[in-house]
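Taken together, the values in this text are just the output of simple stated rules run on the coordinates, not laboratory data. Computed from a predicted structure; not experimentally measured.
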Structure 1
Amino acid sequence: MIQMLKSRPFTAPPETTPQNSPRLVSVGKIGDATQGYISVIEGEKLMFDIQRVYWIYLSPEDITRGHHAHKELEQIIFAVHGEIEIELENHHGDKHRFLLDDPSVGLFIPKQTWRRLVMLSDAVLVCMASMEYDESDYIRDYNTFKNFQA
């Protein structure tokens with residue numbers, strides 16, 4: 001089953017949103033159209049200690065990125081400009097699709113989640129990660145991911 005969610009806060013009660021499930025995180029915004037906006041993520045909305053921040057920009061439109069999972073790393077990603085389509089899959093084959101198009105709404109990606117991202121409309125992605133870069137944490141082969149046992 002594939003579930004498509006547009007960028008908006010996830011409002012299901014915690015008992016239906018296990019800790020290891022992808023979910024949208026609304027951080028809100030302050031400001032107005034005359035001066036611009038600011039969004040801040042802090043406190044309990046940060047589900048882990050941030051160890052690395054990176055951004056992806058100037059990707060050709062409609063390029064597909066990702067095609068990997070992480071053994072332990074967790075992430076929160078934002079489309080701070082443009083739109084990003086994201087498809088996530090867990091070991092059970094459950095798929096979720098998201099369209100990030102609001103810079104005040106991020107997506108939590110739990111560990112051991114296969115991802116595919118399509119950068120749309122001059123998108124800029126900002127990612128907060130729970131670990132520093134470690135190539136050994138990556139699962140780059142889909143069949144290996146499907147058979148991975150933590």
Structure 2
Amino acid sequence: MGFEEIVTTILEQAKVIAVVGLSDRPDRPSYGVAQFLQAHGCRIIPVNPQVTSVLGEVAYPSLGAIPREVTVDVVDVFRRADQTPAVAAEAVAIGAKALWLQLGIVSPEAATIASAGGLTVVMDRCMKIEWEQRWGSGPQPSEPAPSQAG
């Protein structure tokens with residue numbers, strides 16, 4: 001499977017996305033991306049020790065603080081590259097399926113940690129942009145379209 005197919009598969013299968021560094025400020029990129037993903041059917045789990053909730057979801061100070069009964073599909077990271085190896089190790093520890101480093105974030109060390117732990121790794125890509133390139137701003141083709149009353 002090629003890289004573009006891997007990205008598509010992650011986006012198609014992601015139902016629960018832990019967003020590390022998610023801000024509660026609507027002007028921040030992390031907020032816009034999380035809001036978009038939430039509007040398209042994903043459950044967002046904010047991970048930020050500075051906030052208590054974002055987008056109506058309880059925020060957690062770390063990935064390890066997310067309740068064990070929650071299965072995280074993707075850890076989407078909005079942190080500096082030098083902070084991502086620790087995030088990758090946490091992502092492995094919680095059993096996430098993928099580590100996604102947002103646009104502008106590249107860390108070979110984080111990629112090595114995550115890959116060794118069995119996670120699929122995407123770096124320097126934006127989940128919202130990748131979604132829009134595949135399906136526009138609408139739902140995935142596999143999602144039912146919102147019903148139209150009329």
Structure 3
Amino acid sequence: MNPSLIGHPFTDQNQTLCITKKVLKRLIAEGREAFPHEYVALLAGSGSTVLAHYPATKSETTQQTFHLTGVTLLSHLKKMEADGLTWLGMVHTHPTTPPIPSAADLAGWHYPALGYWVMSLADSEPEEAELVLYQLVEGTFVRREYAVVDLQE
């Protein structure tokens with residue numbers, strides 16, 4: 001994998017990560033469309049701002065798990081590179097549970113430089129979701145703050 005494709009959104013611990021309102025809206029809509037299955041997408045952008053998402057196929061998710069194949073990962077990384085973006089993290093849904101990483105989430109995430117976003121669809125209105133950002137620090141997920149920005153596109 002080309003190391004320049006991996007972003008470093010947490011380089012400055014005081015930096016607030018951002019996600020565009022447009023991307024957030026699409027993630028919520030696509031997460032709802034996948035319900036009751038989990039939804040997963042890679043997140044890409046520039047610096048510490050998420051500007052795009054690259055979803056997995058439905059065949060890579062179940063009601064309680066997701067799995068990104070190597071083919072999907074590499075395909076999405078190539079698309080990011082072609083789009084001039086870097087990989088900033090991953091998001092997945094918890095369709096009926098809170099946005100707290102599970103033991104399986106912890107065991108499956110190997111990229112402490114990137115953001116790990118969990119979006120709960122439980123107990124929320126159809127056009128809303130509870131989205132939480134985490135960073136893997138010394139084997140533990142640590143909650144991080146983020147901002148939703150409205151960029152003129």
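Quick notes on this structure:
- Computed 20 for relative contact order in percent (Cα under 8 Å, 6 or more apart) - originating structure among 1, 2, 3: 2
- A value of -6500 for helix-only ellipticity at 222 nm (-39500 (n - 2.57) for each DSSP H run of 4 or more, over all residues; to 500), calculated from one of 1, 2, 3, originates in structure 3.
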